Structure I
Amino acid sequence: MISRIWHGYTTKGNADTYQKLLKSEIFIGIHNRNIQGYKGIQLLRRELESETEFITIMWFDSIAAVKEFAGDDFEVAVVPDKAQKVLSHYDKKSQHYNVLVDNYTTNHDL
């Protein structure tokens, strides 16, 4: 499994607008593409002193599935124009990680 991680930042005034855009349009659009091997997305939000940070974590079966989502130059961030208008800055590239453990547990002996 591959985890694709990306960071974006908004002003505090644009944070709720950006979050609503993600949930009401962008995430639905990704889902509706029916990408083979796309497993889902998580959204994290953190309030910083002068801005709001968002992290998206996408889950794919393989790099081939990531390429179906992002294209052959799969590290380049996919940031729709609407999102760019409310972001103050963002990662130009996404990071990709091989998922070694995919099991949340309270067992601390792992």
Structure II
Amino acid sequence: MNTDKASTMDVSKTKSSFYRRLYVAYLIDSGIASSVPALCEVTGMPRRTAQDTIAALADLDIMCEFKQEAGARNHAGRYHIKAWGAIDAAWIAGHLPQMKAVLGYP
């Protein structure tokens, strides 16, 4: 039995949703993936899930804003984390392997 799959099956939807939001905020803030296509590429999540997750960051008081690239068309730009609210970004960095395993992300 694959323990990674077992761990993802035993996790509540609330916890996986929380971890997904934290991980997406981390990816945006670190510059690893600050656009929807980049988030999809890094995580393998569908485009709609990435968009919904970014929109849901506000529920955690994580302030994320989109900055349009100068002269770009069709909403080309990058997301930026303005404020983490009550979330400790250092905790996320220290728990990335655990979070990725729970989410089943590479």
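Quick note: the coordinates plus some simple rules give every number you see, no bench work behind them. In this text the structure is predicted, and so the values were computed from the model without any measurement. Cβ atoms are built from the backbone, for glycine too; each structure is taken alone.
Figure out for me which of the structures I, II the number 42 belongs to, where relative contact order in percent (Cα under 8 Å, 6 or more apart) was derived from the coordinates. Traced to structure I. Can you say which of I, II returns -15500 when helix-only ellipticity at 222 nm (-39500 (n - 2.57) for each DSSP H run of 4 or more, over all residues; to 500) is computed? Working through the options, I get structure II.
For distance in nm of label points 7 Å out along Cα→Cβ at positions 17 and 89, the highest value in the series I, II is held by structure II.
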